[in-house]
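Nothing in this text is a laboratory measurement; each read-out follows from the coordinates by a stated rule. Bear in mind that the values here come from a model prediction, so they are computed numbers and not experimental data. Cβ atoms are built from the backbone, for glycine too; each structure is taken alone.
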Structure 1
């Protein structure tokens with residue numbers, strides 16, 4: 001990999017920092033609308049998953065033929081977005097409020113099209129079922145949700161959280177950009193090597209110690225003390241008014257589903273709550289669909305959004 005040159009974006013984006021509520025700095029990566037864009041076409045907003053960054057959608061955007069504006073966010077605590085102050089965990093509901101604030105900024109008077117991957121897909125689904133007038137169409141890429149919890153899980157979870165607070169957390173570092181790229185390809189084995197090398201420079205940064213550091217708050221690795229309230233999540237899914245496209249890879253071993261806690265059958269039952277649903281499985285990719293098959297994903301998204 002040391003001999004490879006990195007990927008060259010065909011549709012370069014620009015980055016900007018905006019201040020949202022409580023003085024949180026959010027990074028937006030924007031790909032401007034082209035002259036051929038249809039008048040009034042809504043922007044397409046992209047929301048990445050856990051331990052990812054908005055820049056990871058670059059090759060997906062390069063594969064789009066649509067001329068509309070595309071915007072990717074870095075969630076707070078990832079990439080170029082920061083929380084207002086250090087904490088012991090991230091309050092998940094902040095992500096819904098952050099998404100609402102970003103949409104207020106980019107399209108205050110009209111709904112947007114929204115694509116979320118993994119954690120971003122989970123946030124997008126609940127937001128779309130809560131603020132139904134803000135989302136025109138929704139694409140959920142491998143945002144399965146989490147296993148159902150029960151109140152009886154609370155004491156053990158809280159005890160684990162309290163125990164973890166006593167041990168400082170840190171992110172791993174890498175000796176070189178090539179090592180970062182190799183790590184990215186380990187979790188996304190179908191990703192192009194040149195693109196992995198380019199993404200490494202967006203996912204991590206070289207610091208004074210000579211090592212490459214992941215651009216993410218280490219606190220994300222800590223257990224969250226709040227239980228996943230599945231019934232509340234499904235109530236939001238049932239209330240979604242937008243058309244929804246569900247996209248997944250064909251490598252089930254890379255999904256968060258497990259026969260012991262969260263089965264495929266339970267997930268299929270959850271999908272039944274959505275009023276208007278289309279489904280797509282893309283071959284030769286796992287959980288990181290936008291990294292491993294960006295062209296196929298772009299084609300499907302364009303068809304769905306324009307249909």
Structure 2
């Protein structure tokens with residue numbers, strides 16, 4: 001991969017075919033080498049080891065005792081089964097059953113402090129548990145569903161419908177204009193963001209849309225610009241709760257942008273020198289997207305071209 005974004009790089013063999021075999025999965029659960037990471041309300045449990053942060057790993061049996069069997073199968077690491085278990089509720093488990101094991105951190109903080117592989121594993125687990133919480137009932141008949149395939153499927157006993165985890169595609173793009181004295185890129189700002197924060201434009205894809213079409217629609221809707229060319233940059237799993245960010249560079253036909261005042265309250269054109277100042281935090285008014293966001297990778301890549 002030419003670009004490695006935060007939350008990608010999960011090293012586990014997901015064993016997509018094997019996990020559908022209930023007998024094989026039972027063998028993995030009984031394996032004495034089976035390990036589990038722990039989450040609480042989407043926050044991974046981490047510890048400091050030799051000056052660096054890492055995920056806390058427990059035996060599967062220990063994790064199940066703590067989290068009351070709320071677990072999913074994540075895959076294999078060098079042949080050993082790997083699971084994730086999750087606490088639910090408003091009380092931090094480190095003040096009770098998980099005391100002394102580490103600390104729970106928000107997933108965005110985890111993306112900054114954890115190694116790439118750990119962050120990717122934690123993001124996968126969070127998305128699976130988020131999906132499970134939201135899909136406890138069958139969309140076809142309304143009856144309760146049961147977990148299957150180690151947590152990667154839910155089955156309705158009443159009507160037989162199978163449900164699989166959702167991944168919602170999002171186009172995220174950096175509009176660029178090349179028709180002026182020097183190339184410029186466009187950043188936008190949402191009113192809810194911290195003061196000075198600006199970022200790339202983004203929006204969910206709709207049914208029946210190609211990636212390029214979704215990019216053009218969102219740029220027109222948010223900034224009133226016409227896209228004439230789209231170049232793929234990279235992608236990023238985004239576990240809030242389970243999106244796939246499709247990073248693009250979008251060339252536009254004019255620099256006459258107008259924020260829609262619904263999703264964006266302001267926009268700003270930046271030369272490459274200004275973009276580098278934003279990234280270096282030396283720009284007087286604009287702050288860059290956070291380091292774990294693909295929007296920052298898009299800006300860095302364009303500014304370095």
Structure 3
């Protein structure tokens with residue numbers, strides 16, 4: 001085992017030989033959109049993202065399904081699985097089978113296995129002082145999903161959030177490998193700040209985030225100002241446990257977005273400052289809102305600083 005759970009990495013890595021290792025992860029969650037086909041697609045990408053975040057190539061998947069035997073049409077489950085299979089197929093991931101249980105709460109996702117050269121693994125521990133911190137996709141999907149549940153999300157805002165969640169991380173992983181990126185993670189349930197904190201802690205650096213540079217989904221800021229937050233807002237603040245310094249100029253609603261749990265979020269990449277512009281330019285061919293949102297410093301009194 002060359003990457004385990006001790007630094008909260010996105011996936012485990014197990015070396016088979018000098019030039020080949022397995023990347024393994026599992027993820028599943030409750031529905032966040034109304035359309036079951038879209039839910040399946042998002043669940044698949046969310047699971048695969050953990051392999052891409054390590055710089056790996058996903059090859060197989062096992063489905064995990066929680067669905068009630070009574071009270072819900074099984075055609076809904078069929079649509080969920082069709083959506084997931086479409087994404088797996090598009091990304092050349094073979095579905096080997098899976099497991100289902102009778103459960104009142106619908107949940108769906110995958111255990112995914114990938115491969116990687118063990119010399120080219122990107123981990124939470126790979127950030128170095130002086131590195132630029134790049135985010136590939138905008139944030140705000142959690143808040144927008146909450147607004148959808150309460151019927152308060154504009155259709156255009158909801159559609160853009162869906163499109164963002166369905167934007168694959170495959171190209172980002174390929175670009176990371178080309179640039180020999182050593183430090184990276186994906187932004188999911190622990191929000192931008194939670195995952196940046198994990199990167200900083202594992203790398204023993206302080207990461208400074210410039211909140212004005214963080215790309216936001218259209219409409220997310222307005223919805224945050226209306227208090228349409230997820231339960232993850234508080235738990236993500238608790239997760240960091242005070243190991244953060246937030247400037248007094250950072251507005252309350254912006255802070256809520258920084259603590260907003262994401263689904264199938266972007267990759268957070270750490271790279272040497274002199275290569276950041278080239279990497280960002282390459283990423284923007286596929287991820288037009290990718291941005292340099294901060295930098296890594298020598299370890300200070302807090303792991304995170306937000307300005």
(request) Kindly point out which one of 1, 2, 3 the value 17 was derived from, the read-out being relative contact order in percent (Cα under 8 Å, 6 or more apart). (result) 2
(request) Assuming 0.25 is FRET efficiency 1/(1 + (r/R0)^6) of positions 144 and 192 (r between Cβ atoms, R0 = 30 Å, to 0.05) as calculated from a single structure, say which of 1, 2, 3 it is. (result) 2
(request) State the single structure among 1, 2, 3 that was used to calculate distance in nm of label points 7 Å out along Cα→Cβ at positions 64 and 152, giving 4.7. (result) 1
